[in-house]
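Structures for review follow.
Just so it is clear, none of the values below were taken in a lab; they were calculated from the coordinates. None of the values given here were measured: they were computed from a predicted structure. Cβ atoms are built from the backbone, for glycine too; each structure is taken alone.
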Structure P
Amino acid sequence: MLCRAGNRTVDSLLLQETEFHLGRPYSLSADTVDGSFLIADGYLGRMLRFARDGRYLRAYGRPGEGPGEFRGLGRGFILNDSVVVGRDNHRNLITRFSREGEHLGSTRYEGFKDGWAAVAGDVALLPAIDLESHKMVSLWDWRRDEMLGKVIDLPIPYRRSLRGLDVYFGVLAGSSIVAWADTMLVGTVAENELYLATWEDRMLDTLHLPRARRRGVPDDVQERIDDPSNQVSFKDRMEMLSTLEGLYRMPDGSTVAVHHDGIVDGEPPMVEFLADVYVTVLSPDRRTACVDGAVRFANQLRTQITAARDTLFLLDRTLTAVGDTVKSWIRVYEIDTSGCDWLPVR
């Protein structure tokens, strides 16, 4: 038996969208202090907090260019028990709020392309590709509000794309990070590999996650997407590979990787991006993996997903019967690897 992670739904809660209706959710985070959820919405230009029972609690930020405002809200995340962070990708700002919604300040960072950040003690590791140094992770001491430097070389396919048509880089750049006291594991959106490195930027290992159900990534994906003859359609470009949508630490030291097999519904510019979602659990010693547990959900609109402790959370938006309104659900899944055939990681 392969990985059953994500197969068992243990709860579903309907979000009470009485004050704000989600327009374009960009990230979902679970707050382990009280079980609430933080959703960054690019259309609203706000981060919204919902209680564990679905009640709306409060908003962080608003559209604009002043203090505590967002011109281009990216993903949000939680630093500790009390600090909420949103990234303004248009202005390269990290903006902090108290748990109650008070603006605490903003910090400028270099680089672009959003992704899933990691927090380890007083340091946050931010996906932020710097085109001058070709580094893709920035270290930020959030207590002292000091940028500590950039680490992890941008992989060769992305550099090659930058020198060419730039379609592969432009559409599929970005990364996800998990971190420990002195090491980090970094994965990019459009590669099979995960990179294990120290905080001092010394590469320790390259891990190739096995696959069973998901598409994976063809060896020549960058060349095919950047094909100068333009023989590859937009739909084929988006559906030819699995994309890494998040890495998450588990309490036992294992790592959860979430992949999407994208589905393009419609034609540009009227496109909805759907996905088949798969979960892989990498063992604490990183030698074996329980791969490709399929996550079942409505899959009617773009989804967001996160994990905390031994639980997976998925934002599942569904159309009503007449199709003119949307309901937003948080689906809760147990990450279960019992009975799994653990495959070797090379």
Structure Q
Amino acid sequence: MDRKSAYSSLIDELILKNRPFAAWFFPNNNVPEILIGDKNDITYPTDFNKLNGQEGFVFAPFRISKDVPVVLLKPGKLLKGYDSILSFDVESFDHIDEKNPGRDLFFIEHEDYLKDVEQTIEEIKSTKLAKVIVSRLIAKHRKEESTGKLFLELLNQTPNAFVYLVNLPQAGIWMGATPEVLLESHGKTMETVSLAGTQSRKSDSDYSWHTKDIEEQAFVSRYMLDVFYRFDIHPYTTQGPDTMESGKVAHLKTSFMFPSKKIADKLGDFIADLHPTPAVCGLPKSKADKFISKIEKHNRRYYTGYLGPWRLNSSVRLFVNLRCMEIISDKYILYSGGGITSRSVPQEEWEEINHKAKTLLSAIDAVQTK
């Protein structure tokens, strides 16, 4: 058995034993990392700013609730590289008999999504809303394919994304390949990213962007600068907007770099203010959040939340939870959404969210047809 086959089998065994773990590959890096824990290694911070002084792997929702909490997997067994991970004895683990409660799922199709977008556009034109993200759930039948093999196939198709798989109490099993950095440390420098605007990926990488996409991306960038002002962050540098390709789509991206010391003792507070950004919620944020809770019939749970190593090995690498899906017994539940502005065209928005879903659907199809 080769290393990748052995790795996928180890992942499947961890899931079978229902062990809490987070496995990931950083963008453009094929070195696997995994944090394996026990029930006692799980904490549930009651607010985003309660992460101050904590460390571990964080899995945070779009909106905190009793049923959808922030989950922090504290440092347990942290392994890096195939050799280190494959030397770990998973067989010694007992099965943890703990199940996440079932819930109702709400799926909408073409006509209903167009109606939601039309209603959103009307709301934007008649109020002070500038942008709202409207999402939906997409169901894909799950067969008997290996979750570990699917994880590696997703990495194979989206090597420049943060590719992850978690099994955590309260959250369940989630997998994704997100292109969006929320906050990342580089020594004495921090980076956050403004990412918005989407189109299908082109083979020749020759992109042109519509006014709607440029405007949508500018909304997010202005919001970032407002957060910087509140935390007295200066000087800072920017790079972009540039086109970033990820999976089956491309986005507009602007990077913001600033001194780490500016938020060293208030990292949790900074994240609490930054999240959710207009890229996943809208503007003004409070009004957009309120409208989302009315227009979306499903619970976003951890879609458009954030995740990643939190002060593990003294570094922070958080990503927005996009291009993600929840894995339950008989199906994959994909989450996909688009940014709606006054310039949006409902049918084009429908096509965009389906393009985004192809990142995951392509990986599932590849594994199911082998």
Structure R
Amino acid sequence: MEFRIATDELKKALYRAQGIVERKTTMPILANVLVNASKSGVTVTAFDLDIGIVSEHAAEVSKPGSVTINAKYLFDIVQNLPDAQVSLRKLANNYVDISSGSAHFKIVGMAAEEYPKLPKEDNAPLVQISGNVLLEMIKKTQFAISSDETRYILNGVFFEPQASGKVRMVATDGHRLSLIERELTGDFKLKGGVIIPRKGLMELKRLLDEAPDAECHLGFAENMALFKKPGLAMLARLIDGQFPEYQRVIPKEGEKVVMVPKTSFLESLKRIALLSADKSYAVRIGLEENKLLITANNPDLGEAKDVLAVAYQGGDITIGFNARYLTDVLSVLETDEVSFELGDEHSPGVIHAPGDRSFTAVVMPMRV
């Protein structure tokens, strides 16, 4: 194997691989990328047995072949090369010679034949989608994914096509829930919803971030999700299980509804949470006539209070919330005002854009 490629092209492929390859694994080859050179160019594959990315790159290939190379070390080398072009040549015993300008490296590789094969997903019905819309949906649900490995069903986002030609994405960790519904027309041929795992979702977000306007396709087959855009394909194994009946925890319109300036609310929560109890981020949200009060009390540090002017005429109420859960939601809303709905001290709070529940966040109260 021998080829010459633009340094930035190889760097792009290796950057994509960094979030996938396993650094600590009982299978050392999973820390590697598979580099394959053919007459049509070079492909770089990263695969951890659950998520795989194959990217295609133009290159001058003088000798076809393949080898696997440690992804981290190769990336570190390539991003520090002195020249705009780099040459890779496979030597005896799977060593790889890397040269660029005055720099030369000779690193240990492993046989390409030992690299695990990616599942074949040729039968996945692909739907052309808007990368910008899918990116928005991921950003507005990712923060609510559970990190508790014992509740693996919640370690991803529920992707559920609706009869109206829209798609709903839902995430919950048991303390909060985020739901967004957007138009992604096309038949995904799914009987119900599927659960896309957090790691796969984060890699998909990274690929969409590169070029949200690029032509994108998404599809599902058996237990895999397949994403494609020009020169790149990604496979992600889905979480096997039944997502909870999330509709049951979304309250209908709360008894007390207040419109709050988003930026003021967000900044106030961040200030007051500085004096909340360690790690709980507990604050009290109070409503009085034309006032929203945010308070925190920490026996070791003191107390904090802030007051926002709002149009409110209902009865007085005070409810405890995790401030971080509220700021996560406010940070992804684009409107100047938000609708904040409350019930009683034991009912969840609901946040959405005024008059629009297509993105809805539910936050459970906490005892403060």
message: Given a value of 17.4 for mean count of other Cβ atoms within 10 Å over residues 20-27, calculated from one of P, Q, R, which structure does it belong to?
response: P
field: With FRET efficiency 1/(1 + (r/R0)^6) of positions 76 and 284 (r between Cβ atoms, R0 = 41 Å, to 0.05) derived as 0.50, matching label from P, Q, R
entry: Q
- prompt: Any idea which of P, Q, R comes out highest on FRET efficiency 1/(1 + (r/R0)^6) of positions 52 and 332 (r between Cβ atoms, R0 = 30 Å, to 0.05)?
  reply: P
task: Taking distance in nm of label points 7 Å out along Cα→Cβ at positions 28 and 60 as the quantity of interest, name the structure among P, Q, R where it is greatest.
output: R
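From which structure (P, Q, R) was helix-only ellipticity at 222 nm (-39500 (n - 2.57) for each DSSP H run of 4 or more, over all residues; to 500) calculated, if the value obtained is -5000?
Going through each structure in turn, the value belongs to R.
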statement: With relative contact order in percent (Cα under 8 Å, 6 or more apart) computed for every candidate in P, Q, R, 13 is reproduced by structure R
